[in-house]
Every structure is written in C-alpha cells, then in structure tokens.
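Nothing in this text is a laboratory measurement; each read-out follows from the coordinates by a stated rule. Here the structure is a predicted model, which means the values were calculated and not measured. Cβ atoms are built from the backbone, for glycine too; each structure is taken alone.
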Structure P
C-alpha cells in the first residue's frame, strides 16, 4: 500500500482484482482508517456524544454504578471499565461522582485509537489501556460502561433476492461504490421466521457487537458486576438497512469517501440481550435514554447546576433537553442494563 493512499483507491484495486467486498469488510476498514489518527468528537469533529453535551450525563452514570455497587455489598477491589471512552469525558465525570460517594475503582479503558488514547491520558491519567476485553483483569467485579461503542462495529447485511438470501456486498461501477447482492446463498444464516420474507427484505447482524456482549455476559457471570450499554438502536427486532455516515455533523452517503466519515448502524438491543443472557448475565432491561436519565434525577441535577451558575442556566437546561427530549437523543438512544446473577436490580429499569 502506498503511503498516504486513500482507502477508496485501495478498495477499487481490491474489487477490480477479486470482485465485490462484503459490506462488513467495507465498514470495518473504513472505521479503522477513520478512527486511527484523529479525534472525531466535539464541535470541531464530525459528531458530538452525550458526555460532551453535559457533565450531568457522566455524573448520573457514576451514581448509577455507585448505587448498584453499594446494594451488592460494596465489594473491593472493583474495576471501572469503559469501552471506547472517546476523550475520557464520561469517565472523568463518572469517577468524580463515584469518589464523592466512596467508590474509588481501578480504571480500565478499552481503546484502539492512539489519538484518542492521548486525549484520555490527559483526562484520566490513572487509567490502564487495553486493546480488547480479553485483556481485562479477572480478579474482581467489573463496572462496565459502553457509550456509542457498539454502533461503530461492522455489520453484515443479508438481502432477500428472487434467488434466495444473499450477503450485501460493495462493488465499484461507473466511478462509484454501490451496494450489490452477492452470489453465494446465505439462507442458512437467516432466522426461521424471516426465511420466506418478501424480496428486497434486508436484515442486519453485527458479529462484533455480539462478541463484545457475549464477553461482557460471561465476565459478569464469572466475576460479578454490572454494565450499562448506551447507544442509538431499537429495542425490538426490525428489518431494513440502518447504515449511515456522519461527517462535519451532517449525514453523508456511506459509499462516498470510505475512511473519511464515521459509519454506524443502529444496535439491535433485543439480539444483544439474548446474547448476554446466553453468557450467563441478567438483563435488567432496555429503556430509552430519556426515561433512564429522568429516573436517575437529571431534572433535579439541572436545577442544582442552574442555581450554582444562574448565568449558565439556559445552556444547562438546553443540554438536559438534548439528552432527554423525544425529538433529540431521548428516544432514539437506548440504555441496556446487565448484571451478574447475584447482583441486585439497577435503578431506572
């Protein structure tokens, strides 16, 4: 590969030589390139995440973890684990709130991007970094948080054609990338209830997300602890493509400029709950982000912050609305709670 060569030209060469590539390959390579060398978050990046909107988000996550930890008997030692911690903002806010309540866990970040690791080091210098969940310690309960982590993992799409189910591939024709149906039968990979679905029906599966949630479920069952997985997704199974690309805070065509935009898909929380249960964890529930944060007291926290800094009041309330309102992040984003078999139920579910 020539230094500085665009991912688009690499894909073109690959397709010219070997034929269309899977959408999973296209999405995986694109996001690996996209995240490798930049900070994509915040107003100067391509998108903004909940912790960057307001400190209230991370604080309430921290208090949820304290609450379930105390009711589990305050085990010590205990590990705080964050998957894809962005700039470290959520962890910093959550750890501050935990410390005030007497919980001071060891901190572990699962992060592949060197650019983001550098930012996380500034925010949470005491953290230890890992390339994947397999490297996490096995000696104590885990308090796991994953905010907008699962949605960037590459999906497989299967589409029903007149010849049966096929995997969705990416081809290069007439100067552009476009999705096409592959030529290998994929009927064996389709759930029984969808095998006879009408032509053009499309389903998504995310092997990477399933592997992560399986590992979390097994870890919780073995070590104790609890997890919150927060992402935009759907709580009941659905069909249709949810692939989208974000660049400069706007949606763009996922098939132009691979590696230069953030590619994501909605998380299938129903499927993830089944995986976690199979791994031995308890599914505490999957609820909307708005109802979860309201149950945890975001309205009261916003009022407290506004009283301390009245000149910031309108910004504080606008941030709260962005996190909980139906038309903003409140409904599209879901929160899935998991816990070890012997751990208590969690607040807000």
Structure Q
C-alpha cells in the first residue's frame, strides 16, 4: 500500500489470552479424476498441517501467493468448511467437530469481511436489510429497534444512517466495503477474519479502510486474522505475520522481526519484491527471482515443499521435511521451517542450489504426476 496512512497498530495487553488456536490443521479436497481405470482417489492438499495462534486484541497477518491456502485456512477456522483433521480452539472451546446447529450461537463471536465489495452484497436488497440480517437470523431485534441498531453500526463505520434504504449500486467501492464491515460488526464479534478486504479497492480508498479497521480495533478490542497479498499493508496492520506456501506455514514471527530478520528463503524473496518509495534504495536492493512454478497441490514435493524453487536447496531439503522452530538463535516466537535459514545480511540472490533441476523434478515426484 503506497498511500500514507495515519493509524497505528494498537498495542495488545501484555500476556493477552489466546483467543484462537489452530493445531495441525489439515484440509484436503477430493479431485474428480478423468481416468476411467484410476482406483486411487486424488486430493488437493489445500491446508496441510498448519498450527498458529492469535491473542485477544492482536492482528495476525497471513500472506502468501495465490493458491497457497490462505482463504481455505480462514474458512476452516470459521467452520465454513469441515476440516479433514486437526484441532481449532476458539475462546477456550474446541470447535473442530461442531455441527452447523452447534456453531450457530458462535457465529455472533466470529465474522468475516470478504474480498469483493461488489460480489459479497446482494444487489437486489437494500443496505439496511443486508446489515440487519444478523439481527434477523439470531432473532435479537425487530422493527424499529433493528433499524436503530443498523443505523448505529452504519454511523460507526462512517456511513450516513439516512442511506438506510439505498441499494448497493448507489455506493462507491469503498462505501460498499464499509457496508461489509458494518455487517460483520453487528454483534461486536471477538474475531473478524479479513479476507483481502482492500485488494479490490483503489490505493487511496485502501488507506481509509485500513484506518477504519485499526480505529475499530482500538475502540472495540477486536481481534483480526488479516489475509493479504500486499506486504506493505500487512506490515502496517499486523502484530505477527504467518507466511504460507503450498498449504503450510513456512515462517511465523512478530512483524518487525520478520522484516528485519527473514529466515526462510521464500520470505526473503517476498520481501525483496515489496516496492520501495526511495529510488536510490530501490536501485541498491537485489530482487530475488524464484525459478519455476509452484508445484501441484495434488502431488506436493517431498521434504520441504519450497525446495524445487529454492536457491539454497540441498539433498536434505528433498529428503526431510523441516520443522517449524526458532533458527539461528532467534526468539521463541520467531519460527521458520527451513534446514538452511537465511542469515542476517546474506544475499540469497547469489546462492546456487546443490541439487540439479532434474533431481528436483524426479525427487519431487513431479515427473510421475505429469
């Protein structure tokens, strides 16, 4: 995000309680095979063994390229998808196996802001009706009382309460996203999952929505899981950041530590692509170009899933799956899943893998899955 923003990330209370804990979460989707004689069913490994936690009043940023499993993980956390295995604990309660009926009361405590402010709002319904849906579904307010509560939450997010009866098409993109925020805030939930809430907006409008979310977090004590592609946005809003690649978390750290001391080569490559406003500094920095494409999530590589594209790949990376743990003497809350972590000051753009491209393909099983 290049626009200047004025909001700051609120400081969480020291030792805040863990609101959300995810342990070894797995989500596979079955694939319809076109082969008539194929007996073994194939699966997309969308999320594969993810563990993380979010503390009350904090923001956990979740980053990674398209298809890495960020949105699937978010929908599993909200139990919009049934999980394959693992455990999800929300506010001290295990919600991993709850039915839709059992989850319904918890919907007041966990909500989602969607990416597309155009597609997430029904164009045939008035804004007051859209924002008032939570009150109607949970039967907590009717008639004039519902209208009053809807107008209160509209005012809270910077919308004119008098526009209660307008249709979504009468609002700009930024205003539509404020409608989505208002709908999520109806019951003042403890957790809000923000699924790329500003990626479809102009840069100047992005800053307004980011400031709004930060102000609401300070005022209401909200907890965010913030999914984004733009690392500048994530750095601005997050307390901690989790980096995902091909269904797994490759690095998890406090935001300042991640930017100052990236340990995983994939994290280092992502940070090297962040635009720098200073032309002199931008010219001095070496861009890390990753070779090849992301492997298929149906047949992920053995060992470290990043090794087919990693400039530091070695035979160990093919044979052994790295553990997510502190590396190079980092603090206990800075975790990286890498056998050969990036040292401070190391330029991996000049690194060369010790295994050949053919070995990567064969060892990863990519040749056999073609």
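Looking across P, Q, the calculation of helix-only ellipticity at 222 nm (-39500 (n - 2.57) for each DSSP H run of 4 or more, over all residues; to 500) that yields -8500 traces back to Q.
Computed over structures P, Q, mean count of other Cβ atoms within 10 Å over residues 103-110 reaches its largest value in P. Thinking of P, Q, which structure, once semi-axes √(5λ) of the Cα gyration tensor in Å is computed, gives back 35, 23, 20? That value comes from structure P.
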